[in-house]
Structure 1
Amino acid sequence: MKFLCSCGHRISDTTDYLPYKGHIIADQDWFDFLEEIDAAIEKSGPTPKDKENALMKIRDLSINLSKTVYQCEECGNVFFDTKQPYFEEFRSCNDNVNKGLLQSAKGEKWQGILYGEWVDVKPTWSSSNGYIDGTGLIKGTQYDNFETLEKEYYLKFDELKKKNVLRYSTLKKNKTIIHSWSLDE
């Protein structure tokens, strides 16, 4: 999904771990949600299927109770998805807008994703053959030379891994994974 802020900036929701997207649960629903988590832990039953059912009930409840919120990275306007054909837009009442309202509570220690992709034949819709992006970590950069892209990818990978702010990383060339790393490995 993509939509425009009133300032003209495009807000895109086409991937996960967005630093400008959040989910809000009303205080009226918060304790019902916490009680459901407690019940899943304490009363879910002994079998893996019981535990899976309890988990799915929590996931469904979290989706049904939450509202999606976006913040424009350009001007700081905030949008609530009201599940209507439009968003409710709110503007800050001062000039020093905090544009990181929806970023992780972990701040600079949040572990994000790094990915790079290259294709030998440039798509008609693209201005380059490749890019590196880092959801929540770096702004995307486009490349016209694979060797440069690959070098920059590994430099950024090493830097983010040393800082312990990387969840996983993937580099693809012509849809083939040539590097993959995960925190779980």
Structure 2
Amino acid sequence: MTPRSSTYRRAQEVLWGEAGLWAHDTFAQLNAVHFGGEISHSGIVWGLTPHGARLGHCRHDGRITLHPALLDPKSDAWGIEPYLGEAYARDVVLHEMIHALLFQRGLEAGHNGEPWCAEIVRLAPELGLKPIKAAPVVPRRVDGKVRRLPLPGHLDRKTIATFPHPLRPASYYKNTNGRLPVAI
């Protein structure tokens, strides 16, 4: 661990207790295993996310915000409370790290772009998922009508945007769900 990394880790522990340590260590582990350590750590904060309906958010500078409900749900506001916990939160961190990587590379970081699709295609087998096909879902002519449909055999837009969650079996989250208090 570098001196900067240990400073970040200590700050996360002071600010958010066990959840801060979990977030720091999860980021470091995922960064090493799936991104070759390429993603610069720009901070992970626990708090309300922009737009209200998200459990995670990544700013253009790479800072990740995680909603406290990921590890410490108080209600079933999203209708997924049984799935929330460390396994689900880990996949949210990974998802936000893809955004951070693309921002850092100066690439389009939106869900429906070529760089996003290329990353999720690369990552799926590393996560133990079946190989996937993903391409931006754009308007195209099908049966004489212009429609926004995925290419044949490719993921639909919602699955691309919520990667990797919909590709996991429900039991993946229910059976591996440690929870931690989030001090905010």
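Bear in mind these aren't lab numbers, they're just calculated from the coordinates by the rules spelled out. Keep in mind the model is a prediction, meaning the values are calculated, not measured. Cβ atoms are built from the backbone, for glycine too; each structure is taken alone.
Given structures 1, 2, which gives the highest value for distance in nm of label points 7 Å out along Cα→Cβ at positions 61 and 133?
When distance in nm of label points 7 Å out along Cα→Cβ at positions 61 and 133 is calculated for 1, 2, structure 2 comes out on top.
Have a look at 1, 2 and say which one yields 22 for relative contact order in percent (Cα under 8 Å, 6 or more apart), as calculated.
The value was obtained from structure 2.
Which of the displayed structures (1, 2) returns the greatest value of percent of Cα pairs over 22 Å apart on calculation?
Biggest value here belongs to 1.
Assuming 53, 27, 15 is Cα extents along the principal axes in Å, for residues 5-76 alone as calculated from a single structure, say which of 1, 2 it is.
Only structure 1 yields this read-out.
Of the structures labelled 1, 2, which one yields -9500 when helix-only ellipticity at 222 nm (-39500 (n - 2.57) for each DSSP H run of 4 or more, over all residues; to 500) is computed from its coordinates?
1
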